[in-house]
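Nothing in this text is a laboratory measurement; each read-out follows from the coordinates by a stated rule. Because the structure is a prediction, the values reported are computed rather than measured. Cβ atoms are built from the backbone, for glycine too; each structure is taken alone.
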Structure P
Amino acid sequence: MINLLPGIQSSSSALDAERVRMEVVSQNIANANVSNFENGKPYQRQIVHFESALAAQGTGVAGEAAPETVQVAKIEKDASPPRMVYDPSNPAHNAQGWVAMPNINVHEEMVDLIAASRAFEANLAVVKSARTMAMQSLAIARH
């Protein structure tokens, strides 16, 4: 059988992966000022890592290559140290008045969020275009 929507599988997996990336970046931004997160430690920035994978082993129909998909390989915590802010009024301050704050740069997170949003939009455009082409192919076949 002919696959009328060959790009859908790859784009669909990329949509899922970028959605996860946007959720993680949103969590990072939301917790940018949380000094007491777990066990009295500040929130640690999380990073999403992607990997590509073959959707099926071997080849597809009529010798076509199997589509590659994108998936989330892992979500890991950033190992960089927390930033220290002088705030003796914060209950989490140390003896010198310094508070360990999350290692999050909101500007970098916004850039990541915009990049993830643009990648999501691009993959959505691919899905819409593939759907339109399939509908046009079916319309031609009817005549």
Structure Q
Amino acid sequence: MLSEFLLCQKLQRKNFDEETIKKTIDYLKGIKLIDDIAYAKTFVSHMFLKKVIAKKNIFQKLLQKGISKSIATDVTSFITDEFEYENALKIAQKKFTQIKQKSKKEFKCQIVQLSNFLLRKGFSYDMIFKITKKINSN
């Protein structure tokens, strides 16, 4: 499934004229093969539940895929801070176990590695601080 924007880009790269692109998109919308809302919902569930990246990164990726801000806001609204924290903690614990097994560095360096990993996933400094504090207490 593609968003309207992505399909338009793909057709432009294949040198279709604007009129053909518009007719194609209108036709596919008419038979419900293009639906930006459904696309965004699927994308969010995949990115948040499978890849575990932060809400703000998911929002940015949706915008990059041509999804409107209002749709992106609607489909990411179910991701609460609490839900995001639980997901981030789960992935952080898994990653920290991997870091401990691979790295012979001291604990502080391992925590820095974990923090950098979470930053790349798009989590806020506050959330990373809470997570590292929780892991530090274990």
Point to revise | Structure (P, Q) behind the derived value 80, 30, 19 of Cα extents along the principal axes in Å | key: P
Practice item. Looking at FRET efficiency 1/(1 + (r/R0)^6) of positions 20 and 76 (r between Cβ atoms, R0 = 35 Å, to 0.05), point out which structure of P, Q has the largest value. Key: P
Practice item. For helix-only ellipticity at 222 nm (-39500 (n - 2.57) for each DSSP H run of 4 or more, over all residues; to 500), the calculated result is -15000, so let me know which of P, Q that is. Key: P
Point to revise | Value 23, calculated as relative contact order in percent (Cα under 8 Å, 6 or more apart), assigned to which of P, Q | key: Q
Check your understanding: If we compute FRET efficiency 1/(1 + (r/R0)^6) of positions 28 and 84 (r between Cβ atoms, R0 = 25 Å, to 0.05) for structures P, Q, which one ends up with the highest value?
Key -> P
